[in-house]
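Listed below are the structures to be examined.
Just so it is clear, none of the values below were taken in a lab; they were calculated from the coordinates. No experiment lies behind these values; they were computed from the predicted model shown. Cβ atoms are built from the backbone, for glycine too; each structure is taken alone.
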Structure 1
Amino acid sequence: MIRLSVSPLGVIALKEREDELVAYRLFEGDPALIASKFSRVSNGELVDEVKSLMDEILNKGIEEIAVQPSTLISALSQNYREVSFKELEEPINIEEVFVRNGLVRDSDEYRRRVKEVIDSLLVTELKEAVARRDVMIVHAVHVLEDLDKQINMFYTRCREWYGLHFPELGDLIDEPEEYMRIVAELGSRKNYTVEGLKKILGSARKAEDVLEKARISIGAVMSPEDEERVKDVAREGLRLI
């Protein structure tokens, strides 16, 4: 059996019970490219270095391989059906293997190069996370824009309809929410009271101004049926706020 393990610097194959190196492939390229390859392998993808190493191992007649990381097992099993793969249970001191076999000068070089790869990987993951966040923000903005359009649609319909009954209210109330609350909660202007209006508007003076205009309004009388319909429109608009 052979033990196959992946490092941020490459992929190695060792004998079953000894840390004797059977084969290896170092990831080629700058730290960013190496980080990309390491990430892809960690996610179960067979990059060229892994495939090349497997070809060399198969030429040695190996039939069983213990693998780390285990995410590689599925892809390896599909591509190399003549070999039995299982998860590598005991960890390998990869740094020691690299140093002892001259793949790096010493532990300091190994750690420095691994740090470069990990740093590059973190930068890439951070950029991807920011990009995902930007996409989410864009979607959220679109949702809010659509919501505003729907609210404005209900508000416009409410004003057009209720304006026939109390046209002066549109000049007194600028806020869509306040306007639709007056319609939804009070309905016909004959139901207006200072207390009821103050509860919605938060100002006794403003409530008195609205009530005064309601008493002398030139608007048409509203039937009970129309009153319920326009109140329903206002309620739908408020539900979206």
Structure 2
Amino acid sequence: MTRVENSPAFLIHRRMYQGSSLLLDFFTKDYGKLRLIARGARSSKTSLQMFQCLSISFKGKGDLKSLSQWEISDEPRRLMGNDLVMAIYVNELIQRLLPEGEEHSEIFKSYWSYIKNINTLDSVAKEYSLRVFENQLLQDLGYGLDFDDDINGNIINNNLQYDYIEDQGFTVNDEGVISGSMLLHLSNSNESITNPNELSILKKMNRKRLKSLLGDKPLKSKELFFVD
């Protein structure tokens, strides 16, 4: 029997299961995405909340194990409006794209950073933080981009313009909409993008990259709020 104690985790999805129980999807630091059954949880006076880091314990045999204990290991966090919708969007990306039972500690770190800071950032910083998370997710899944060199192996030039070629990378084009300076900002984790036009370009590029993985099934978070 598998038994795990006090694993850092975030609840990313829940649904009813066999009367009084719940099926819970967690994103954990050490075990990646996990689905656990919480027996009798629907009648509990204390409910598990999303967007707070939890410490969970679970046990069992086979694929579906049982949540045996949990406690909050994070400060209270109430997300509202667009912050809430974008956090749900991030949860949905994890639920849809990550395989179960595989550790993704860098994505976990990026996710926690995004959730922890979302209430404190201005709108531009929130937008860039979301794009950083998407890039980290794609990188860990094996679909990262080289922001330092173009597809011909030449170092990205701060003074040149580029086009994005899907599944390949960037190529020089005098009429391209992607600046070399933008790509170099993306390659440097200590720098950020604040130009609204560049943020819009990055959003469209990431949307295209994610669509090839998500397929034709729409994200439910886009039904809650218009996320362009």
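Key figures for this structure:
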{"quantity": "Comparison of 1, 2 - label where distance in nm of label points 7 Å out along Cα→Cβ at positions 116 and 164 is highest", "calculated": "1"}
{"quantity": "Identity of the structure behind 6.2 (criterion: distance in nm of label points 7 Å out along Cα→Cβ at positions 68 and 172, calculated), options 1, 2", "calculated": "2"}
{"quantity": "Given 1.50 for Rg/Rh (Cα atoms, Kirkwood Rh), calculated: source structure among 1, 2", "calculated": "1"}
{"quantity": "Per mean count of other Cβ atoms within 10 Å over residues 84-91, the highest-valued of structures 1, 2", "calculated": "2"}
{"quantity": "Structure responsible for 18.6, with mean count of other Cβ atoms within 10 Å over residues 4-11 calculated and labels 1, 2 on offer", "calculated": "2"}
{"quantity": "Structure responsible for -19500, with helix-only ellipticity at 222 nm (-39500 (n - 2.57) for each DSSP H run of 4 or more, over all residues; to 500) calculated and labels 1, 2 on offer", "calculated": "1"}
